[in-house]
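I've put the structures underneath this note.
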Structure I
Amino acid sequence: MNTSDHILQFFSSDESYVRAVGRYLHEGLAAGDTCVAVATAEHLRMLDEYLAAAGLDVGALSAEYRYIPLHTESTLATFFDAHSGINRPRFHRQFNQLMSQASASGRPVRVFGEMVSLLVARGRPTAAILLEELWNELSREHNFSLFCVYEESEFTRDPQNRKLLHGIHSHVLAEGA
């Protein structure tokens, strides 16, 4: 995995979600990377269980600032308003600071986020695409790999949307890959 990879994987169940994201985070943490996970409270709980079952001490990794779990809702609220949408300067302020802190140790940084998937689920696909583009902008300022997941839905099954999503990401993985 390269630090500039922007990976997309579709999922159809929480089990496939946790397996894919858990593997991405586990591989990074085992290699000594700093990993940021922006997920719902339920998914963070499931990921913590996955990582603990894989033999990692999630609490110790968090205390060392090597594993940074963030809640999707509160993170999204720092730069997204339901009425006005995404605030580009606030996004860059928020994530430039986070990326600077996460990379301060000199370790590679991996980011997982499900904010885009949440926006699609809320009927805001245009905002989700803009958010993907903002991540790509951020990757020109900071070295990190980004793993995105989208739940299989009407949006992701649409051929035009799939083509668009493929164009935004450097790699698209099949479910179970």
Structure II
Amino acid sequence: MSEIIITRAGLADRSFIRSVSERTWPSTYGHIISQEQIDFMMDWMYSDESLATQMETGCEFYLASNKKENGELDAVGFCSVSPEEGAHKLNKLYVLPAAQGTGAGKALLNKSIEVAKAAGSTSLFLQVNKLNTAYTFYIKKGFIKELEFKFDIGNGFYMDDYVMRLHF
């Protein structure tokens, strides 16, 4: 198994972040929400402008990369975390399908916890679609389901999610 390196992402990484989303969302959400909603959410959350605004207003993005034998890094996923409501929120965590199960997701989650703890937060919370298999990943990592909620995101679309929290 190759070594996974976590690095802070910046504006120059926006195209990679969007690319990961474009490559993971169809398999993650294609059976849950319509293609129209996927397109709407991709534009809403992953346009260059949206990602720049997120990065400039307290949302920290991190990349997970496999370290190759020659020392080069091959980025395989990302996460974003931000301070919110006296805690920290894990806004996004996606790993390319081919790299799932390699520890990249766990490394990104651990980085999010590290960021939250370093800032003095006592918990990390997230939203996950009720039908997303990532729910099981978060349960295994110690998150508890706090509530179920339908978030109106506009254009007649909703996110039907669990809100989960990890206390530390």
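Values computed for the structure shown
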| read-out | value |
| --- | --- |
| Which of I, II yields 12.6 [mean count of other Cβ atoms within 10 Å over residues 30-37, calculated] | II |
| Given 39 for relative contact order in percent (Cα under 8 Å, 6 or more apart), calculated: source structure among I, II | I |
| Structures I, II, by mean count of other Cβ atoms within 10 Å over residues 6-13: label with the highest value | I |
| Computed 0.7 for distance in nm of label points 7 Å out along Cα→Cβ at positions 70 and 102 - originating structure among I, II | I |
| Answer label among I, II for the case where helix-only ellipticity at 222 nm (-39500 (n - 2.57) for each DSSP H run of 4 or more, over all residues; to 500), calculated from the coordinates, equals -16000 | I |
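Throughout, read-outs are computed from the coordinates displayed, never taken from laboratory work. Keep in mind it's a predicted model, so treat the numbers as computed, not measured. Cβ atoms are built from the backbone, for glycine too; each structure is taken alone.
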